[in-house]
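Alright, structures below, take your time with them.
A short reminder: the numbers here are calculations on the coordinates, not readings from a lab. Only a predicted model underlies this, so the values are computations on that prediction, with no experimental measurement involved. Cβ atoms are built from the backbone, for glycine too; each structure is taken alone.
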Structure 1
Amino acid sequence: MSFYRIIQYKSPTGPRVAKVLDDESLQAISLPLTTYELVNMAINEETTLTSLIDSLLSEHTISYQSVIDDGLLLPPIHHPDNAHCFVTGTGLTHLGSADTRDAMHAKIAGEEATLTDSMRMFKMGFEDGKATSQHIASQPEWFYKGTGNIIRRPYGTIESPAFAQDAGEEPELVGVYVNDSNGTPHRVGFAIGNEFSDHVTERHNYLWLAHSKLRQASFGPELMIGDLPPSLEGSSKIIRNKNVVWEKPFTSGEDNMSHNIKNLEHHHFKYALFCQPGDLNVHYFGTSTLSFADGIETQDGDVFEICVPEFGKPLRNTLTMTPKTPSHPIHIAALR
């Protein structure tokens, strides 16, 4: 199966889109247009995004590796105004490995009164997480991460704030959506994402989940346009001083999820807040694999690498830890 994939990169005239030909070559479009601009053109012209891009391709090919080496890669889509990009996600959506699945089956079969809130939430999705055209399934765990200003480019850095207790990766699929002039969401495609989080803060008290998610994130480098394969297998790594200190496979796609994409999309876009005309939504679909669960403590300079072959080149980001400083309440200036 072939996949239509694009990237965004810096050019002398500003952000520009290129089609991924293979792991070595990119074919640039002939006009200085962003992915967001191309999406809106496709919506307004009532054509497919892939046919529009193909009609604009130049004969110019460029080296994919040189774009990476020169630091020119950008997120595969962005909004010109960061305030009009919502970054959100859903959790407890994946079944995980067979062992994890068996363990969860045993747990959710217990008495309701003995289940934690997290296991109750998982049970709801496991028993009723698949929406159809006639049925709205159970709503998932949902969280807010920020606006477009938290997104960091592929092969760039991800910064952990000084107050953070942990700086951990979360390898996930990302759905990308642009609303038309009427506020109707259009799914542009999917990408690999690192939904970077603070798991120590979350573990201290699950009511601090909201705090733990207010961190930077990354996705890309490639945007897959088209249908998501039902089952995906990837790997997540932490590289320290050029050595792999942790590596684990993970699965995703609807065959490996307790909720289907249709249901996750419904319970996000049922809110009018996320259906404002022209807005971009970047939504993380959840994971089942974390280095934190294996006792890994990340360090400044660690490289996160997340790879799913169908999405082309891996997503890489280098962790930067903001130095700890004496803690003082933030000064708020009062208008008088």
Structure 2
Amino acid sequence: MKLVTYSDNGREQLGFLVNGNIYATTAADSSLPATMSELLQNWEARIDAMKATATAIAQGNTTAEGIPYTGMNVLAPVPRPTSCRDGYAFRQHVAAARRNRKVDMIAEFDQYPIFYFTNHNAIQGPGDILCMPDHFKKLDFELEAAIVICKKGRNITAAEADSYIGGYMIMNDMSARTLQMEEMLLNLGPAKGKDFSTVIGPILVTPDELEPYKIPAKPGHTGNNYALKMTCTVNGVQVSEGNVGDMDWTFAEIVERCAYGVDILPGDVIGSGTVGTGCFLELNGTGKLTDPNYKEQWLQAGDVVEMDIAHLGHLSNTIVADKTDLSILGLKKMG
């Protein structure tokens, strides 16, 4: 089942995406949840009816009328997450980034999955990404996948954690690298380098849709894994390619760590971390290692960033400069 959240005359509406058309859940069946939040809060009670309705639409057994997906004002599929964490699951990305900084691979990566909390109030979907002047000092994308939690849990084992995953999405964990690197010198963060925009969407795909693409987890790991090609282009030029199946730590293992001693809640969004080659920080570092004349690339105002993950859709955003000269870097004390 593929689900979208879109604006219907200014009102948030949950819809099924079937054969390129959006069908409002409540138009197909007035008893169904009208929003993603309503669905996530009542997932176990409503998911079977949702899937049955999606199947009926696909088979033509409904009077509901679809609206073409193209041109609709599509929002983040989970517009207001209860929280947003981002993991660090791809060994290739971590190893390359450390190699580029001329430091050894950190052994702890293979011992436990980590994550950080980012600003769940800065979640957005397709469209413009509004950036401040300081964000443009090494502005970066990060190509990732993400999940949403669909039921409350605590102290969940990796073996059972996949049952807490409601669906999968594309994630672009936007990063302002100058801000990020400055604050992380103090061994705390990232914060201001990350909190201005995290993009998810444009659709939420339930796990049953991905069954044909399931592959084994990496040796020694537990949980579902899927062979889903990932790409990112900037202004039509491909800059990144990877695969969700390259995750070393599974989402189930990340959920296990997230839920240790704390409740995870319906609506919590958790990202995979960046795929190998999935950001300019890594690509620039690798380029400069092999070519001293390599020209760094960072995102600029007007750039169009497009991400694709097989069976999870196509996510497009345009970088827009805020009309201000306000600088947080300019407030830094010197001396």
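Things to note:
- Origin of the value 1.00, where FRET efficiency 1/(1 + (r/R0)^6) of positions 144 and 312 (r between Cβ atoms, R0 = 25 Å, to 0.05) was derived from one of 1, 2: 2
- FRET efficiency 1/(1 + (r/R0)^6) of positions 184 and 240 (r between Cβ atoms, R0 = 35 Å, to 0.05) - structure with the largest value, from 1, 2: 2
- Winner on Rg/Rh (Cα atoms, Kirkwood Rh), for residues 232-287 alone once structures 1, 2 are ranked, highest first: 1
- Winner on distance in nm of label points 7 Å out along Cα→Cβ at positions 152 and 176 once structures 1, 2 are ranked, highest first: 2
- Among 1, 2, which structure scores highest (criterion: distance in nm of label points 7 Å out along Cα→Cβ at positions 64 and 296): 2
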